[in-house]
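Visitor: Alright, structures below, take your time with them.
Any read-out appearing in this document is the output of simple, stated calculations on the displayed coordinates, not a laboratory observation. These figures come from a predicted structure and were not determined experimentally. Cβ atoms are built from the backbone, for glycine too; each structure is taken alone.
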Structure I
Amino acid sequence: MQLSLNNISLSYGQTRIVDGFNLHLEAGQIGCFLGPSGCGKTTIQRAIAGFHPLESGEITLAGRSVSTQQYTLAPEKRKVGMVFQDFALFPHLSVQKNIAFGLKHLPKAQASQRVDELLDLIDLSAHKKKYPHQLSGGQQQRVALARAIAPRPDILLLDEPFSSLDSTLRESLAKQVRLLLKRYNMTAILVTHDQHEAFAFADKVGVIQNGELLQWDTPYNLYHKPLNMAVAKFVGDGVLLDAKALNNHSINTPLGVVEHRSVLSQGQTLKVLIRPDDIVFDEASTQKYTIVDRLFRGSEYLYHLTLPSGTVIPCVTASHVNFAIGEQLSVTTDLKHLIVFADTA
């Protein structure tokens, strides 16, 4: 196991930020801490880097203990690479020298070969003599990444590294960085609040709220198989509707009776998660709901439809399905994979 966080707790002064946090990341795996601002994700990453002491628990990296309550290995001795939101490039050094900065321990020829290889991989060989201010934001971020990768750290930590870029470039660069890390079989952890970025980048994503790891799973499972309502609400678009079990295999929902294989008790109150792709546009359908809002996304429309009860549900259509607010949209439901939670309210 490349990284293990074993029951760690972290505090700022008298305030406990993280309590009893557990997580394991295998060598070559790319992970992500996903959550809102102030949830503790950056504090956990700082503890992995050695910048924040543990209140309790243990952090192991590449099989060795690097943090306990009694002991913290210095950051520079951990073989941890870091990429920051502000890039943190040396303005007085060229692209080539920025990347080579952490390779002073290598023979000159070997260091030069590694720098040239990385310049080629990030497609900046033609810009190696330029200085950071002569590059675009995306190019600077690639240089920062190459500099962090060059010493071959045991783990690479990325703290909101794409947040200053526009949304299109952010997702594109996340995919490029992922390919580069896989090329080197590097273990990495990204910190972000952007789920699209997390899904494009990571093999496994941890949804964190109030210092608690709600689910550590693949992006697919987080979207289609959330373990609880908190994850369901945070990941993806969707709405939770009130429902009731009719018997042990069927549920009465605002969208009709749905067969379901969960173990249910008759009369049990439930919440069912409706995703935009569960509601399908169908011109021939007699099931019609009024459009109360719509969002054009280029290749698709996200409509919000109101049910007779007043509840609003989402629906995604192709962008040529163009209806105005106030009109009715004909739909069918695809609820074969309905996600159901016991209503604990």
Structure II
Amino acid sequence: MLTIALDAMGGDHAPKAEVEGAIRAARQLGVRVVLVGQEEVVRHELRQHEHAGLPIEIHHASEVITMEDSAAKAMRTKRDSSIRVACRLVREGKAHGIVSAGNTGAVMATSKMVQGMVRGVERPALASAFPTLKGTPAVMVDVGANVDCSPQMLAQFALMGEVYSRVIFHTKNPRVGLLSIGEEEHKGNDLTKLVTPLLKSLPINFIGNVEGRDVYTGHADVIVCDGFVGNVALKVSEGIVDVIKQMLKESLDASITRKIGAALARNAFSDFKRRMDYSEYGGAPLLGVKGGTIICHGRSNANAIKNAIRVAAEFAGGGINQRIEQELAVWHESARPARASTAE
């Protein structure tokens, strides 16, 4: 049975959402969940739910990293935080992955430091799933872990995202696109132009540049960009979804008042909410660190926590890190003759 360490103190609704999500995961997914946090607080919440016989346990951590804490300072000073203790369980082999809805910067920094990096990866990258018109999610890498990136880093992001799409979303031969300001290869900034030859050399289905409008069309299965651009795209998308949902609700309220197609309108709105619901995707994996680290929205509900645990289990069970390490090694080996020729 796979074991996932869950930071029970991190989210906006902690530990309520975390405990309920852990119970759902243990009951529905058949995984063991270790709730990491202040024991009495977590145990009190656990008593509010029926959980007899479920593979759930509590591991005490005396400190909590808040959203207001500086990630670097908290990592240095709060050595018994729920985030750090959960990462330690993964490093020691007592858990196969970690899920946290806590301080994103602290989770990223602590995971990298405590769990270590996959061989061949320079920097970890956050991957986020975007719904598309084709019904299959597109994976964007990076969405905020690295503001400034080198071409080599973007090439690694592409390979990691391709492996993740194949294993988690069962995409056959994922189409990998480079996010730019035009489809033509000569368009873009220095970074996109320099990384293009590297992406062509990777053992992936690279389809060239894609534009912002392609994120939701399903034209690409994996979209590569630096963390600055990716985070802007992610936050703009979240804002647009919230606005559209509110506009639809207002329009539906008006149509219901007029009693025009009320039932049909409600069904359409429910379907839209389901397709755009972030909680169905669980969270964003931090690709490139040893062990699976899944980072959730701070406002994650129990359903999001449950699905993040599912993703963490699938990440570990699918051997994603092993595949990333193997494919990076193959790529570096194949590129060695070309580098030697250039040196000569």
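Visitor: To test your reading of the models, identify which of I, II gives 58, 27, 25 for Cα extents along the principal axes in Å, for residues 173-284 alone when calculated.
Guide: II
Visitor: One of I, II was used to compute mean count of other Cβ atoms within 10 Å over residues 133-140, and the result was 14.5. Which label is that? Before the final figure, lay out the partial values.
Guide: Details: I: 14.5; II: 18.5.
Among I, II, the structure yielding 14.5 for mean count of other Cβ atoms within 10 Å over residues 133-140 is I.
Visitor: Have a look at I, II and say which one yields 5, 21, 25, 21, 16, 9, 3, 0 for P(r) over Cα pairs in 10 Å bins from 0, in percent, as calculated. Walk me through the intermediate numbers first.
Guide: Details: I: 5, 21, 25, 21, 16, 9, 3, 0; II: 6, 25, 31, 23, 12, 3, 0, 0.
The value was obtained from structure I.
Visitor: In addition: Match the computed value 15 of relative contact order in percent (Cα under 8 Å, 6 or more apart) to one of the structures I, II, and report its label.
Guide: Value 15 for relative contact order in percent (Cα under 8 Å, 6 or more apart) corresponds to I out of I, II.
Visitor: Let me ask something additional. Can you tell which of I, II yields 0.95 when FRET efficiency 1/(1 + (r/R0)^6) of positions 45 and 205 (r between Cβ atoms, R0 = 25 Å, to 0.05) is derived from it?
Guide: On the way: I: 0.95; II: 0.05.
Attributed to the structure labelled I.
Visitor: Quick check: 0.85 is what I get for FRET efficiency 1/(1 + (r/R0)^6) of positions 189 and 293 (r between Cβ atoms, R0 = 41 Å, to 0.05), calculated from one of I, II. Which structure matches?
Guide: Label of the source structure: II.
Visitor: Let me ask something additional. Work out which structure the value 1.11 belongs to, where Cα Rg over 2.2 N^0.38 Å, for residues 157-228 alone was derived from one of I, II.
Guide: So the calculation was done on I.
Visitor: Taking helix-only ellipticity at 222 nm (-39500 (n - 2.57) for each DSSP H run of 4 or more, over all residues; to 500) from the coordinates of each of I, II, which one would give -6500? Each step should come with its number before you reach the end.
Guide: Numbers: I: -6500; II: -16000.
It must be structure I, since only it matches.
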